[in-house]
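Take a look at the structures below.
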Structure I
Amino acid sequence: MNTVPENASRMNPELHKGNTSPLGATVCNGGVNFSIFARDCTGIELLLFDRADDATASRIITLEPSRNRTYHYWHTFVPDIGSGQLYGFRVTGPFDPLRGMRFDPDKLLIDPYGRAVAVPVGYDRKAACVPGDNVALSMKSVVADPRGYDWEGDMPLKRPYSRTIIYEMHVAGFTKHPSSGIPAEKRGTYAGLIEKIPYLQDLGITAVELLPIFQFDHHDAPSGLCNYWGYSPISFFAPHAAYSSRKDPLGPLNEFRDMVKALHSAGIEVILDVVYNHTSEGDHKGPTFCYRGFANDVYYSLNSDGDYINHTGCGNTLNANHHVVRRLIIDSLNYWVKEMHVDGFRFDLASILSRDGQGQPLKNPPIIWDIESDPALAGIKLIAEAWDVGGLYQVGCFIGDSWKEWNGEFRDDVRSFLKGDDGVINRFVARLLASPDIYGHKEREPEQSINFITCHDGFTLNDLVSYSTKHNKANGEDNLDGAESNLSWNCGTEGPTDDHDIEELRNRQVKNFLSVTLLALGTPMILMGDEARRTQCGNNNAYCQDNEISWFDWGGLALHEDVYRFTKHLIAARNMHDDSAVGELTLNQLLGQARLEWHGVRLHKPDLSHVSHSIALTVWSARRVVFHYMINAYWKPLSFRLPPPNKLPGGAWHRWIDTSRTSPEDIVPWEEMQTITTGKYRLPGRSIAVLIARR
């Protein structure tokens, strides 16, 4: 905490020296200390505001280099203000793009370390892109004091990955649809999510992975649309103000904390999807509202001619391994853990963190080891999206010892196999076993692999089985945006259909994908609404669709009640720990300690040929439970020979799952399983069955 003397308010009321540390705006005795890094600037003004929409400051404090600058840090203490004060900066300096400097004294800049952001009603991104003053139309930082919130003893949960079911979700999209039943004033907010916690509990979710909640620029999108996903960060410390039902400047902080505390009380962890790879300032045509205006050549990776390196596809790349930016990232992560109590982070385009300031990959990237070795982050979940747009692909070889990885190979290989592609069987088998071909050399636990079929980026699970091509016309880019290869199959017709047979097949395929995701070794992640067959109408890049294309339509729960029930039962089995047959082991741990036998339609004769579309697996558990999996991705029925019952605990097989059967026979509670009395099991095409034998 700042050590400005208590009698500071009785000193010169217009200008006080202040301290370099801590960075940002810090409430202390008698006022607020401000400190900013700005290496090559020639002058800084601190502007104070009464309201977010103000076109003029209520007070302007000019910092004097001789008194308010120490090394590259500008600082001052302002008495008689406190938490809730709105502020911003104007910075003068050379505009010399060839040398990487782009100072613009007309632009109001928010604080890189600001804990909250106030957004004027008339906020305009374009005003920060063109010459001239933009004060009235610019976001403002808000002074915040974290000491005033009562956490009531709450702390991060630190649940082991072996007991983790991740639900990737959008804070606003989860409750914004009128069918959510949430009061209108709370739809699309942190408070609205709180009201849906019982649903998450009922489903069995143990961790929510929230799409970006850092303050982002909702104007960073094609004309007439908005940035919905939030991968357009403005601040690495402030929660997104539009997700708060409260309108006071500090409302978003407290409402976010309320949400975290409520989720923790329900036993659900909070993982943030964080974007430390670029900012919304974009390329040279983009706006100036923060980092560019303080130290452009420090915060961004630049070519020798001063142009922005773009390994993110978003116009710029954060210079993550510069010592100043490293400190910013570490301070941000520490803040969200210590002050906001989050349980972990999923790092968007994490391979950017492996690059130096010129965009070259580093063997031992400092920022990754900084994160890994930070004692404040010990036990916090660290998940890498181990690739970037510049072509760096690090799945299986991401630097660090405690990082888990989104397994894109799991997504692609399971999609290919279940839709019937040739030449996938061997890769599919590896994906069932936590991808030993990818992670075996690291001698990691199975949970190293974050297994997912769908995520925010791409088709939903319903659309994966309903569309063979993308349908992104609504994005305004002539259907040119979004991935071309989706490994999807429409099951016979494109889009919605009244054909009963096609709908039945789609339903079965959805259950097949859910079964593989939740039964394979690794850490499972499912996408918001997949349990109710949420559709985006074939849009595989809905980043700019803040409407019913992206929102969770809760009517799907009744329409696809069987899929919801199926998902819920799978998750319950994954989380089981009280069943006497398995003791305190989760299903994941149970399978990890088991003896495996591979089969085809004949026992001990797995068909691993190029044209194989089926596999069977017997899992002999040390806990006297035996599982027998049969997966038929072929389009015709197959009869699988079963291991003889005389060697089984209990002396018989019992059917637990068969995705070809209608609900409620597609999955049943263990105590209601039916005995299989024959030595063969006939499994219809494109179906998965799981049998169990136990004492």
Structure II
Amino acid sequence: MLMRHPHPELQFAYKLPYGAIVTDRGIQFVVFSRSATAMRVLLYDTVDDREPTEVIEFDRETDRWGDMWSVFVPGIGPGQLYHFQADGPFDPESGQWFDGNARLVDPFAKALAGCYQKSTDGVIRPPKCVVVDDFFDWEGDRHLRRPLAETIIYEMHVRGFTKSKTARIKHPGTYLGVIEKIPYLKSLGITAVELMPVHEFPILDIRGNRLDRPNYWGYDPLAFFAPHRGYAYSRVPGAQVLEFKQMVKALHQNGIEVILDVVFNHTCEGNELGPVLSFKGLENRVYYILNSGGSRYSNYSGCGNTFNGNHPISRELIFHCLRHWVHNYHVDGFRFDLASILSRDRNGNLMPNPPMVEQIAEDPMLADTKIIAEAWDAAGAYQVGSFGDLRWAEWNGRYRDDVRRYWRGDGGLTGALATRLAGSSDLFEHAGRAPYCSINFITSHDGFTLNDLVSYQEKHNEANGEYNRDGDNHNCSDNYGVEGPTRRKPIDRLRLRQIKNMLATLLLSQGVPMIVMGDECRRTQRGNNNAYCQDNEISWFNWSLVKRNEGLTNFVRGLIAVRRNQPTLRRTRFLTGRSFDSRGVSDVNWFNSLGMHVNWEHPDGALVCWLPAPAANDDPEGLGRDLLLMFNGTGQTRNFTIPEPTRGIPWSLLINTAAESPDDIYPDLTGPAAPPNRQIELEYRSLQVYVDRK
């Protein structure tokens, strides 16, 4: 008889073949360098030590295997602090930046500790690496594996979410602080948080040896494998590893997935004027894309250098990193910043079938994860709709621009609005992809908040110290009569209506919606559309706004509830406009305000969309209902006629963005019946949605 033995509790961890490898007798240090002539590991007792307490020399004859340097140090363990140090050729004109005095961060370091220090000659020394034991009691935690089509993303900054005094929590600005605010996230109904960069980056700007400007956003990585120490509450070296895992486990326990915004396109070492902190001092010509014979850095990232992601060594590092976050931290997915750089070869040319992009999609150890591309870069590549295969989803920048412009009142956008509502088939269908490959958003961390989008015509970035020259000038925004805050109630009412219009459009569209932290309660950055260095109240979540704008917050809760309860809004296949059920109706039907089929050659800014409930094979539980969406993007109040083909459907009001709370949304489907004469008045710049009350 086959005997089944009980398995021990799940404790799967992905062991890294590089870095500081923990054994029961000591630590094995492993680092790659092809051109180094000597290698050392520097050991420290405390984070404040300016000099190492012990220096371990690698023996070139016995401690080097090919291009791998490996040495075992007995008697030390987790918590040990260290740097690498490498001798080798210093010839910047040919791309060699070895400096035998530089303290180097291990590219595979699992944690950093302490601050940047300056040597007596002014050279910046990076934080110290920490040896980490990956064990953690996950208590059976697994990836939630929520289908992408059912996902609602909330983009947020770990520190900014709870740093304000208005948060009134015990652990402000930390991973533990996020745990304290999980009840709020759960009350909104979002299903995933997308965390702005949490891998290690300089807390202050270190470019040109400067230590005076906050690096708030974190898009300047130093150690890809290490959770950011600045978001830990405890100051014990390596505490961020434990606290990050506690945060992930707590979010999972509340049904919320964790997606990381990862930056594999550049590092904080900058160009030839930047410091030597890690990659530069170990094998600069491998880790970066260089030009001019190696003397200059190709800058497809707009940040001074470009990580050489399609070199086999760098590609291996990225794969180990992704697996590390998935299996050691249980994260559920990744959003790849400036992902088009992953499509560039070692000379910077865009490839038609980039191996890096394909391998991420096909990696069996990442099969449970969501992978999302920001499908452009700073050098002009724009691949929205053509990045990767079925596994890849993409930030849909065209969705953002079309929806913003439609509600601003720009002409000729009615057809574009319909295309975006239906899932952007023009971008994704040709490659056999699904509507959920489109990550729809109106705002993101990069740009205006939603409140500022309807309050400012121009950016106001003076606080950044760059004379308002930074940030995008193409915002598709409007102030509706007054620049910035106003006490004029008609203007403020219109602004609130526009916020509700865009949020409702976002949650009613096929695809995957992404909401930005604070947009649900009118968070403002005072017109700053590039708050990358504003680690202050400009960027932080002001929790008093949740109460002050309670009506809007409840409206967003209602929108999310409607979306989660209506499979009609979460199709996994593109709408065709063809008959699909026993009623003989099409899966999507478009009308003008008169209830006639729309003339796409002469749209007038008004649009009606009838979405019948999905067929049984797309909605096996039969939860979907017919929806009638009415959009008035014009500057005049309009009368809409309920289309004749829907006359027999008992419609009741679901959403009305022109109404005041709580009469602006009925997520429990208890709204008033549609007028019996089938005539509905929509105020200018507003939308209404009706649902089959049966």
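Here are the numbers for this structure:
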| quantity | calculated |
| --- | --- |
| Parent structure of the calculated result 0.45, given that FRET efficiency 1/(1 + (r/R0)^6) of positions 494 and 598 (r between Cβ atoms, R0 = 35 Å, to 0.05) is the read-out and I, II the choices | I |
| Answer label among I, II for the case where FRET efficiency 1/(1 + (r/R0)^6) of positions 470 and 686 (r between Cβ atoms, R0 = 41 Å, to 0.05), calculated from the coordinates, equals 0.70 | II |
| Computed 6.5 for distance in nm of label points 7 Å out along Cα→Cβ at positions 190 and 646 - originating structure among I, II | I |
| Among I, II, structure where distance in nm of label points 7 Å out along Cα→Cβ at positions 126 and 326 as derived comes to 4.2 | I |
| Test item: mean count of other Cβ atoms within 10 Å over residues 46-53 calculated as 18.1, pick one of I, II | I |
| When distance in nm of label points 7 Å out along Cα→Cβ at positions 230 and 390 is computed for each of I, II, the largest belongs to | II |
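Bear in mind that the values in this text are calculations on the coordinates, not laboratory data. Everything quoted here is computed from the prediction, not taken from an experiment. Cβ atoms are built from the backbone, for glycine too; each structure is taken alone.
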